[in-house]
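These are the structures in question, set out in turn.
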Structure P
Amino acid sequence: MYLESYFESVNNAFTAIRATQLGAIRKAAAAVANSLAQGGAWLVMDTGHMLRHESYFRAGGLMAIAPFSYEMKLDNPIDQRTVERTADEAFSIEKRSVELALDQSKMKRGDVLTINSNSGRTSNVIEVALQCKGRGITTIGISSREQMRRCEAAHPSGKKLFDVTDFCIDSCGPFGDAAVPVRDNEPMCPMSGLAATYIFWAIQADVVEHLQEKGVNPTIFRSVHVSGMAFIEEQRKKFIERGI
């Protein structure tokens, strides 16, 4: 019963994405292709559980895709002290952290950043999107509209991911993410990872078609198990020379 429910849930999610999000996917892909054709970069910020690993350095994927993430590592174990901060103080630190991360990154005006966040409510992803807008970096948001609708915003602005990104793609997942009811227990089998990956590969497929229509044949990773690592290194050299 659970197995069949799982297959049905995945099929329903994918069907809903194709039925309702095709226009948004095509618009996002056109923006990415335009950026790459002009020497831009396509980056992925994934706060989910799967997309970062699936999108970067992946056989059959574009070499032009790069990850974006940041963290602050602090070694300061003064155990006898506690630090209490107001919400405003905590957000001020977060805002400065995002600013510093973007300053230190290699992103620039005209690039595209895909932000995958199932809830679409967390403060850091909203702040990244807002600061990217101010820097001329195009943003694509992937999130569950239903999850966002039923969650409160964590960012002081009260905004959620689809309020602040240039292109918005609904992953069509359920509230709570897990899609398979379990008797006398919690639901299981989250949809967000599979759905975000399904959407991302759809965008890539359309990006490549747009690029070829522009006369640009982008570098696509070949599996290391087909021709070995030496072939991929040669691909890298040509990619660095061409930028695409």
Structure Q
Amino acid sequence: MKKAAYLLLSLLILACGNEQHDLTVKVHVNGLKKGVLYLKKVKNDNLITVDTVAVNGQPDVTLRAATLESPEVFYLFLDKNSSEKDQIAFFADKGITEITTSVKNFGYEAKINGSEQQKIYEEYKVMRSRFNDQNLNLIKERFEALQQGDTSKSNAIQKKSDGNLKHRYLFTVNFALNHKDSEVAPYLALTEIYNAKVKFLDTINNSLTPKVKASKYGKKLQEFIDDIKKTEE
């Protein structure tokens, strides 16, 4: 009986050791002495925890996701045992993703090496930040114009702001069309221009390759467009 129990225990340990994971996230956080790292993703419109690692002195940690049906966005959260929490969003595919950052600038200094989708997503974020910077400058200018009571100038700045928003939408549509073979395309449609005219969303949706259409975000985009059209009937 003892031999049988020992054999069973050994098999269980071996099975756990050989457990397969679709996604492995290797993280290095400079300056982190103590805290908790969470790997999360959105499921059924809720943010759920996929894996957790408590950090106690070690700079390098590994988090894993057992299954990944198609490339999708994950979130790396850092809880530093205080009210402050930081996060990093990244596009992951099967395999290994490496993230290097620091405690001080956790979300801003992150260098991510992993999926092809992440490279495309980062390319988009560079342009998005430029539009956002322009918009912040326009908001500041308009606020100053309102303080000075210059209505004419304020209205002119508002028109520029509206034009900037329109340009960002059109840029996003074109970016998605140029990357119709990437899961980033439907993701941008769902998160960046979800309130755009349905014809723009339809254009992106109809351009997607069969593989992307069958992905998590491809299916969600189709459902989203279908729901919009139902309300417009």
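Brief remarks on what is shown
- Ranked by relative contact order in percent (Cα under 8 Å, 6 or more apart), structures P, Q are led by P, which has the greatest value.
- Computed 1.01 for Rg/Rh (Cα atoms, Kirkwood Rh) - originating structure among P, Q: P
- Read-out distance in nm of label points 7 Å out along Cα→Cβ at positions 93 and 117, computed value 0.9, structure in P, Q: Q
- Value 3.1, calculated as distance in nm of label points 7 Å out along Cα→Cβ at positions 21 and 45, assigned to which of P, Q: Q
None of the figures in this text is laboratory data; all of them are computed from the coordinates on show. All values reported here derive from a predicted model rather than from experimental measurement. Cβ atoms are built from the backbone, for glycine too; each structure is taken alone.
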